[in-house]
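Please go over the structures that come below.
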Structure P
């Protein structure tokens, strides 16, 4: 049905208005006449936003993701987010080009006066601006560099254990994403990415495990069930099956856990049982 029928009397002709909210898709026609839809351009997901630095009070432009355009894909087992056409993790940290203050978006504005003082003393006083402008797109190397700077700032301001751990987790996820985009022939670079991923993952696991016993929920924006599931997957990765099983048990007994979360927890439980059987047979 043409929803805009009747406008012809004004000399206007609107076609293909059955679904007003269906996104336009670019189509490529090959030499043999076959049509394929082009992948969305990463730049189409981004916008420039003016940010005022919480530390030096200067205004700068930062790349932000248009959440309304995102199409969510199935996340990794450990909840690493995935979206069609863009890795949003690359744009989830803000870095002031003037003073060096850097933090994950959710933490950028939340600083005490004492933390501002510590960052000025330990970061800003030593920071050397490189004079570069905000790139049109942020690549993995730039994103990883900024997350490391964010981790340095978190340490300098004596941030919460959970914030340091969550930054390490994001770094591990970014390194995983980078490895996935590398050519299979780049074996050495892929190996280095995986080694660094594992190093940050270990720090994240240690920090998140400590934070659940010392901090109140939500932690890093996660409720108790989400954190239990994340810790269960990480414990499974390190073959700490007792810890993983305890986390899963809490999820299955929780009245607030969603059906999807319980289904994922059950699938993980099945994998743990399988791994335990395998280890006994060896």
Structure Q
């Protein structure tokens, strides 16, 4: 069971184009076993500017796992098993707004979840829980990311709604126009159920959406070729790594981390009475929910 007074350890989940983190001291790829199955890959651990870190490539090294087949539960469980307290997700997205051009980064603060083929909770029959997702990301981490971006030449927007689609196909034009009418800002395939699971695991979670192109609503969409998208993707990956390098300087001075509400997300979430809880589920959730289960 993890203590609320444990040192901060930063976890990075890298999306398309980001399969490692350079500059780590004592880098080691660690295989972590999870009762929820196999994580996407081994996890790269090390120290960056004095900050202990863990990096997980969401799609595996070489990008072998499609969005719907990512084992999001195992990924979050494995990161927590390594002592991670704070997660920053880096994800490639399409833009649903004219003013969010390719190369722009968005610190997401809301999601609309349109996925349907994924396991979305650690809990279930035998141990039921309901966590609040009204504010699905950690504003404290978002503040740190905004400050980190200001220390670079990175073009970043604070706040935005990320429409998470199932994929692996991209949107139809009608869907893209509908999501714009809903007020969505970017569209991607990976931040759900990742954010929901991080909340259930009482981990602080923030998302940086890296725009690679305009979605198909845009009149110039059909004139963009794959080479142009890949060029932006690789450029974004380099900027994402630079953002992480700046972020690690922000965390040590954070005096509010231990009292962040994300770390108490399960405080009143367990619905199943103690005497009715399935022992097998308690064992399976020993790391994810160990603080409230006493395991």
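Compare mean projected area of the Cα convex hull in nm² across structures P, Q and report the one with the greatest value. If you can, show how the numbers build up before the last one.
Numbers: P: 23.7; Q: 14.7.
Going through P, Q one by one, mean projected area of the Cα convex hull in nm² peaks for structure P.
Source structure of the calculated read-out (helix-only ellipticity at 222 nm (-39500 (n - 2.57) for each DSSP H run of 4 or more, over all residues; to 500), -14500) within P, Q: P.
Structures P, Q were shown, and distance in nm of label points 7 Å out along Cα→Cβ at positions 95 and 143 at 1.3 was computed from P. The value 11 for relative contact order in percent (Cα under 8 Å, 6 or more apart) was derived from one model only; which of P, Q is it? Working through the options, I get structure P.
Can you tell which of P, Q yields 2.1 when distance in nm of label points 7 Å out along Cα→Cβ at positions 7 and 255 is derived from it? Value 2.1 for distance in nm of label points 7 Å out along Cα→Cβ at positions 7 and 255 corresponds to Q out of P, Q. Taking 2.5 as the value of distance in nm of label points 7 Å out along Cα→Cβ at positions 79 and 159 derived from one of the structures shown (P, Q), identify that structure. Computing distance in nm of label points 7 Å out along Cα→Cβ at positions 79 and 159 on every structure in P, Q gives 2.5 only for Q.
When distance in nm of label points 7 Å out along Cα→Cβ at positions 199 and 231 is calculated for each of structures P, Q, structure Q gives the greatest result.
No value in this document is a laboratory result; all are computed from the given coordinates. Since the structure is predicted, the reported quantities are computational estimates derived from the model, not experimental observations. Cβ atoms are built from the backbone, for glycine too; each structure is taken alone.
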